[in-house]
Structure P
């Protein structure tokens, strides 16, 4: 692989725009739009690094990857997508972290005849009535990991949790998912501002609510801020969440305050399968850090795409779509298949935050839901 830049790999994380090609005569162009700066940068960087690990390991000619930073802004993401589609003539788009950005980009991209492979964001609207033959979610459907937390809360006998999430599509999906499997009364339910960093008012509400537990979905820097403030508040209610709230980058920033917390996830570094063991070892060797679930999604997305490219070119839409739907690749999650709405059917686990040496991480302690699809599959007309 040759880089169309002379910068070292260490500087790649800071670039807003990067183009990499595995051959001088690229036959397939892939546009990755992801978050590489600001409070959510660690998520996009992990997606990019996991994706590129698979691409580099494959080493094929005729594939060009164009990577740009959306700055976590919908208007920027739309502008980049339009440029990639109309000027760069990409065949496939991928990489978006945030659901509000996905809702701004995906419908337009598919309407212009481009495949979109989701490495993360998977809002309910695109899993149900808004499903599209050119859109595949490789990660999950937004509700899934929160459904696992709800199922776990119910199994543990919690009776009145306080739940909170940011006020954007994934936040609404998260609380809907938790409630779907918890099926009980709530001490409180609030939506915070996207990007919020001060949670004093919310913690005061939790303290006064009479709750017996707290469920929160706050990815990236939001989760770091909340967990640190919660730990300092003196409120000692047990905390639950999805894996997004207890990811590798978040855990290192939060430290001991996260130990013992349970979270729902469809991936963990200790999942016992050959593909996952190879991925974790290769990622750690290349990047000198443990992979996150975002990196795992990026890696799986690239390998799914590569498996489909072995069968057909994106220009042959029906054949390429069929090859994607077959999911003929070794997922780091083990068993993997797409449902009729082109979202995964997969097991969702309960993880516990632990410490291994000086590193905070997660281990699987149980399976919350087996062979979970999504709540909206029957609304999809495909």
Structure Q
């Protein structure tokens, strides 16, 4: 180029147009320099530009070094940039690792900065997954999405964490007033978020009265989405109360992944506790107990409120899977256990040991999440 009949032959400075905006001068300098050195020091904050430069120059050794650094430094500050880069440059194992980190941590951490960085496409993939560690119930997924959407629309918002939800509610209320009551997801600003909110499992939100009221008052979700869900849940309630249908008889993993109830909680320390998830109704009086390093499902009303009431049927069935994880400070799993999808059949006051951690090196808190399907979503109505 410099000795032939080219324009650059007489130029003192040659400007190179990079095909990738992630490549900067420093990354190009280091990537070319790696050809003459045995090793290159890459800080985590520089790994994305280095990966971009290495990918353009097809430097496999440098790409592998970037991959190892990314694998060891995934956290709330790097996960999104690593995910987008891994997707762009074909690092499928890093992409999968970042996606798993988000599934484990998006609802267990409370980070406004993280929510700002999650794109609609990435959020759609996370929310659609049955692997998402839902803390509490599906309504909490909706609340998190409301905060996320507000931060996407108002990226300059800053304030205490406790003010985020009230400020989001206030902003959407103002928008609703300006649009004369049009559901936000049907407005011009809201349409971009429709694919994400379509991943919510609305059937497990509207079965709890306070949650149903919030959904109605917020008016983010169009009535055309909600009406068929209300019908479906009302028919499901009638089936549970007025037929002999006990629940699922077989486990269809695809159905559980797509339509199961997602709920979860935290075990903050190694001490006995028990809980129910609000909205887990239709006569299934299920109590989750933790004691002596064991998680136990028990069917017992114990004279406490159980939502829509306790079933008088001697036996009930529910399809379920339980997962738990202990995460380090960076959000990476140091313990992970899960059961297979299975049908649970319990009589009154009967109990089942689901997980035993007696011989595990357990670090608290432990995050517990379950997928439940207590009635098949399709099928004929028994006579």
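When Rg/Rh (Cα atoms, Kirkwood Rh) is calculated for each of P, Q, the greatest value falls to Q. Quick one: mean count of other Cβ atoms within 10 Å over residues 29-36 came out at 27.0 when computed from one of P, Q, so which one is it? That value comes from structure P.
From P, Q, which structure was mean count of other Cβ atoms within 10 Å over residues 45-52 = 26.1 calculated on? Computing mean count of other Cβ atoms within 10 Å over residues 45-52 on every structure in P, Q gives 26.1 only for P.
No value in this document is a laboratory result; all are computed from the given coordinates. Computed from a predicted model, the values in this text were never measured in an experiment. Cβ atoms are built from the backbone, for glycine too; each structure is taken alone.
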